[in-house]
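See the structures that follow.
FYI, it's all coordinate maths here, none of it is from the lab. These numbers come from a predicted model, not from an experiment. Cβ atoms are built from the backbone, for glycine too; each structure is taken alone.
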Structure I
Amino acid sequence: NSMGSISAQKAWRVLMNTRTVLAIELLCSCQGLDFARRINGAATMKAGRGVEAAYRFVRRRISHMHQDRVLFVDIQKAIKLTLESGLMSHVEDVVGPLA
């Protein structure tokens, strides 16, 4: 018997986990930029054009976490942003083609 179907299922789980990790990284990056700007002053904390475009895109849809809250909803929103709602297109509109 072939192990192909089992391998495909495992690969699918790996892809779904990777997608979730990338969404969490996106949230952490935005949160970190918020903190850095608060500490160093927003005027002195300049991000690159692409980073700033991605940050603004995310923050229009997912707010800064001012206090503890359940992150499941934010993570699901971030996953959706990376897959469906044009985050890459928005950044490419600002900086040009990425690929």
Structure II
Amino acid sequence: MVEVKNVFKMPGHAGFAYGFSVQTASSLDKWYIRLPPPDVKLQGTADVLRQVAALSVMPNSIPHCTVKWSGDDPQWFGRPYFIVPQLEGDVVKL
């Protein structure tokens, strides 16, 4: 059995991001999903697949999350998305 639980909305204004946990018989994994706002032009901060491309070329010397799943098939979430694991650590504000 697989259970999705502990769903929560992340702060921010550039789109929609949610944290959630996936519980199986043997593990508890924590994830984030990032979606653009509905009915917006997919550019700038709403272009989540461009963010996937940027994350995929970042060198390992820069701490960042690895995209586990991404896509633009509307059958899943109605718009493009990507899913990354939750990482432990602090946020650096510039």
Structure III
Amino acid sequence: MVSTEADQAHLWTFVYTEGVQPTNNLAERDLRHAVIWRKTSFGTQSEDASLFVARILTAVMSLRKQERNVLDYLTASVEAQLHGTPAPSLLPGT
């Protein structure tokens, strides 16, 4: 594996930039719900189901981080699909 100075600098960002954590604990905590679900439900049986679960978990985690109501978002998404209108955005502040 070839390492450049730029690569090395990225590894030490937490030392030089205030507020950057030296661990990936936040990412691990974000994945924990999905991992537990997969272990307790035996995962999915098809590629379509896996895609559905990935999308739902992404939406749920994004909405929770933004303190938005998950059921309201899912209801608006289904209504948009039924009426042929654009789906609501997952982006903050929209």
Among I, II, III, structure where distance in nm of label points 7 Å out along Cα→Cβ at positions 66 and 82 as derived comes to 1.4: II
Relative contact order in percent (Cα under 8 Å, 6 or more apart) - structure with the largest value, from I, II, III: I
Structure (I, II, III) behind the derived value -3500 of helix-only ellipticity at 222 nm (-39500 (n - 2.57) for each DSSP H run of 4 or more, over all residues; to 500): II
